[in-house]
Structure 1
Amino acid sequence: MGDATIVGSKWRLVEVGRVVLLQSGPSAGRLATIVEIIDHKRVLIDGPATEANPGGVARQALPLAEVLLTAIVVPVPRGARFGAVKAAWEKADVDGQWKASNWYKKRLQQERRKALTDFDRFKVLRLKKQRRFEERKALAKVKASA
C-alpha cells in the first residue's frame, strides 16, 4: 500500500469567525465577522469599529450573496457577543492583515483612480510615457552591448 496524502481545499469556507467584506447597503466596503450561521443562505455578522473599519458594522443577519469571504479567520465561538468579537479581532490583528492584503491595496488604488480629475489623468499619461521611454532606452543600451 502506498502512502496517501490528504490535503485540505484552498476554498474559503463559510465558517464562524470568517471575516467578510460587505458589498451593498450602508456598510458597503466594511469588514465584519461571521458570528453565527443561520441557514445555508444567511449569516449573522458583527464588526467592531476600528481604524481600518470606521463606524464598524452593527450585528445583523445578511444573505451570503451580499458578502465576500476573505482569507482572514478570527477565532470566536458561535454566537459570541460584541466584546468577545472585538477582543478576538484585535488579538488576530485583522486590520493589519487586511491592510497587508493585495485585495485592500487594489481597492485603494481603484478608489484613487476614480477620484482623479481630467488634469490628473493627463499627468499620469505623461509620467507613463516618460517611464516607457526610459525603459526602452535602457533596453536598447543592453541590446547594443550584447
Structure 2
Amino acid sequence: MRILVDADACPVKEEVYKVAARHGASVAIVSNSPIRVPAHAWIERVIVSDGFDAADDWIAERAAPDAICITADILLADRCLKSGAAVIAPNGKLFTLNSIGAAIATRAIMADLRAGGDAVGGPPPFSKNDRSRFLSSLDEALVRAKRGR
C-alpha cells in the first residue's frame, strides 16, 4: 500500500503520516519545492521540477490499484482513478469513477464564469470537520486496500 500526496498545498500531511504509520503504508510526499517531512524510512520526499503539472505527472505515472492518492486537483484525481487508484481530497471527499465526471464539469463551469469576470468565490475555509472527515476517509481506504478492495 502506498499513499501518494500532492503536497504543495496539502493541509493534511500530518494526518497522512499518522494514519499511514498505523496501517504500515508507505508515503510519497510530492512537491515542486522542498517540504519538511519526518525522517522515517517509509516516507519518501519527492521533489519534481517546477514544470507545469510535474508533480501531477509523477503521481499519475505511479497511481495503481494499490495506491491511495491525496489531492484536491480534480484533473489529477481523474487520471489516478483511471489507473485504478483510490483518490481522496484533503477535505475527506472520495473521488470515484461515478462522481469525477460531475466534478470535472463543475470545474469547467466555474472556470468559464471566472473567465467571464463573474465573482464566484472560492472553496469554503478548511475546517476541523474537514480534517476529521479526511482522517476517517483515509483510514477506511487503507482498510479496503488491505482487504484487496
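None of the figures in this text is laboratory data; all of them are computed from the coordinates on show. Being a predicted model, the structure only gives us computed values, none of them experimental. Cβ atoms are built from the backbone, for glycine too; each structure is taken alone.
Okay, here's what the table says:
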item	result
When percent of Cα pairs over 19 Å apart, for residues 64-127 alone is computed for each of 1, 2, the largest belongs to	1
semi-axes √(5λ) of the Cα gyration tensor in Å from the coordinates reads 25, 17, 16; which among 1, 2	2
Answer label among 1, 2 for the case where distance in nm of label points 7 Å out along Cα→Cβ at positions 8 and 88, calculated from the coordinates, equals 1.5	1
Among 1, 2, which structure scores highest (criterion: relative contact order in percent (Cα under 8 Å, 6 or more apart))	2
Among 1, 2, structure where semi-axes √(5λ) of the Cα gyration tensor in Å, for residues 24-79 alone as derived comes to 19, 16, 8	2
